[in-house]
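Asker: The next part holds the structures, each set out as structure tokens.
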Structure P
């Protein structure tokens, strides 16, 4: 049975407090965006009219409201799982296998995980086939959507099972130091995944091929050669089979580094705009942002593993939630919930670092192209094509935005362009064939 004590009170305050704060942020962001719709922002007249601006507001509101409802349902389901006695009942059934049994631990995690997955599935369906469909973004079929979920579920389950199994073995054979060895192994796996993702995992979901537009390909190669840049692969991805959203990204490390352009981006943007987006992604590559993000993650991971080790050894959480004895897999489950809630309040740190990296990549692109104009135009087109929220609440952006909000980012780019003009005439870089 659940034991009502100071620990449970603290746990519930953290759980409910984080959920309430997150919901308040979501609601505040929706209201802030609606309140600040107003007129078309200066400089957007070519891309926006009042009708499209209203659509942007409606899209932000509908996505936000769905997120609020989904978060309420997800948090409620998890809280019921915690307080209903379901977890001790599962652990009781598995007690004969031993407190460090891999089979028992995987089963213990799988049951509540499956319940939460099923509770969240309808919201994913509604987002894709109702909201995204209504605003003209969805191109996925129900069959493809189901296949994607099966693939991602199998990959996620396999990775979790492998890491969890190793962790349970470490707990069994090195009870005092498993936190350190666990940290090392997870860090190595992170690096391996960063290397393998572009060549093993991503192709399971999308088709990647060299840029088909021969003229664009020549301009890309000219731009890369002129700046002494050697990125092994610049590919286009068939993102259009699922959505009309446009994007580009840099991925991989070592020999698997590659820049990926959505085919929807290539279809809807001029060559100069695509080159500016490409230059931004090259900035991530040259600034080694993937490696730096892995280093930041490792720093927090080490601290998290040590605190988790202390938590798992502590008898009070087990007594509080009705387990009666120390069961490391149950301790890891409770610690996971703790980090899910407490980690939310660390998000502004990571997001701040990410936004700084984005600003550095923008600066690199401007220096590479010797102009900010095409990147400014690309950002305006990207934000309007994707119906992005032009007016997120500043506090919401601190917690959720890995990129600077669009208007802030454009202000920075326009200021950079003014500085270029003040320093004298400059010739924007044009690739061969422009």
Structure Q
């Protein structure tokens, strides 16, 4: 059996939707045994993609959806991606017997993680304080919208609310747009997930040195605010409020996307130093630009970006993005094609570096997932499986790890505790 860097550690994962599941799959990729907790009364929202396409299921409860069509919850590739490498159990912890089962599992675990609204687990005797009594060295990572203390702790929010509050939306878009334009993707979820996985590792190092567990309170919007270091410093130091500026940079010119030969083909170019600018002009056959008063230094280029972009586009439209990239990279100038998802998936570099990995799901078949960006030479991780089927590991956990007898296991199923 292969050895992975986090092999031997066990994580109980209450995560749902995006941030919580991604946080846990990062450590699953590195070998931790992650046990995902759901129930037919509390199905991970990420499973609901299939049900959302069925009008007759939209108004039904999770339990009714499962009863109507159990397989409808097993075909959302996003759920499979975010829960890859995990085991899955179904237990109703809103009932005392269900909470007690989870306490027994947590006694045999190292980390508990969730992305509930503050206070949810507390109501069922699963707060950090309660768990620390039965497992003093337990590590709990609790991720939520605005943290577990302070005036915003009960705020409800989703991805666009996080980036709005964090300030990210204030610098996204073009200068002439009157309506704010937030990022298309859930940056707050991604950033918080990475912070959460890092916090787990820090806490494990501390525990291994001292024997002490701890509680980690992680706010998604605070984590997202870490992306806004430059605008915050600019305001504090200069009293200046940064506005959306499209693809342009405060210090680099040229900087942006330039149209190339072909339908909707673009290349990204960024020039930082005067040496790079001279190399750019030489590579494009336009050395006269170096002497032009409008482009002779960075300050002049920043003042004349409209004209600069126009004359650069007159050159780039003669070539494909790949040709522009080759010409400029050979000259030591930063450039790369603008790739859409189809082009990324087919790109030789992506495939050579395993940035796209095909994983087999027992119901959905082969699916394409993003790979593991951490390339550790001695202890690489691996995507060991797709996301779990609903309750697929109940027997392994409750009979195997917790030692329930067949009759007790069946009793708890009948009572809808293991459910």
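Asker: Identify the structure, out of P, Q, from whose coordinates distance in nm of label points 7 Å out along Cα→Cβ at positions 164 and 372 was calculated to give 3.8. Display every interim value, and only then the final one.
Answerer: On the way: P: 4.9; Q: 3.8.
Source structure: Q.
Asker: If Rg/Rh (Cα atoms, Kirkwood Rh) is calculated from each of P, Q, which structure is the one that comes out at 1.05? Walk me through the numbers on the way to the answer.
Answerer: Values: P: 1.00; Q: 1.05.
Among P, Q, the structure yielding 1.05 for Rg/Rh (Cα atoms, Kirkwood Rh) is Q.
Asker: Please compute distance in nm of label points 7 Å out along Cα→Cβ at positions 100 and 348 for structures P, Q and give me the label with the greatest value.
Answerer: Result for distance in nm of label points 7 Å out along Cα→Cβ at positions 100 and 348 over P, Q: largest is Q.
Asker: Identify the structure, out of P, Q, from whose coordinates helix-only ellipticity at 222 nm (-39500 (n - 2.57) for each DSSP H run of 4 or more, over all residues; to 500) was calculated to give -10500.
Answerer: Traced to structure Q.
Asker: Matching task: 0.15 is the computed value of FRET efficiency 1/(1 + (r/R0)^6) of positions 76 and 308 (r between Cβ atoms, R0 = 35 Å, to 0.05). Pick the structure from P, Q.
Answerer: Clearly, the read-out refers to Q.
Asker: Suppose mean count of other Cβ atoms within 10 Å over residues 196-203 works out to 15.1; of P, Q, which structure was it derived from?
Answerer: P
Asker: When distance in nm of label points 7 Å out along Cα→Cβ at positions 20 and 388 is calculated, the result is 3.4; to which of the structures P, Q does this value belong?
Answerer: Structure P accounts for this read-out.
Values in this text are rule-based calculations from the coordinates and carry no lab data. Since the structure is predicted, the reported quantities are computational estimates derived from the model, not experimental observations. Cβ atoms are built from the backbone, for glycine too; each structure is taken alone.
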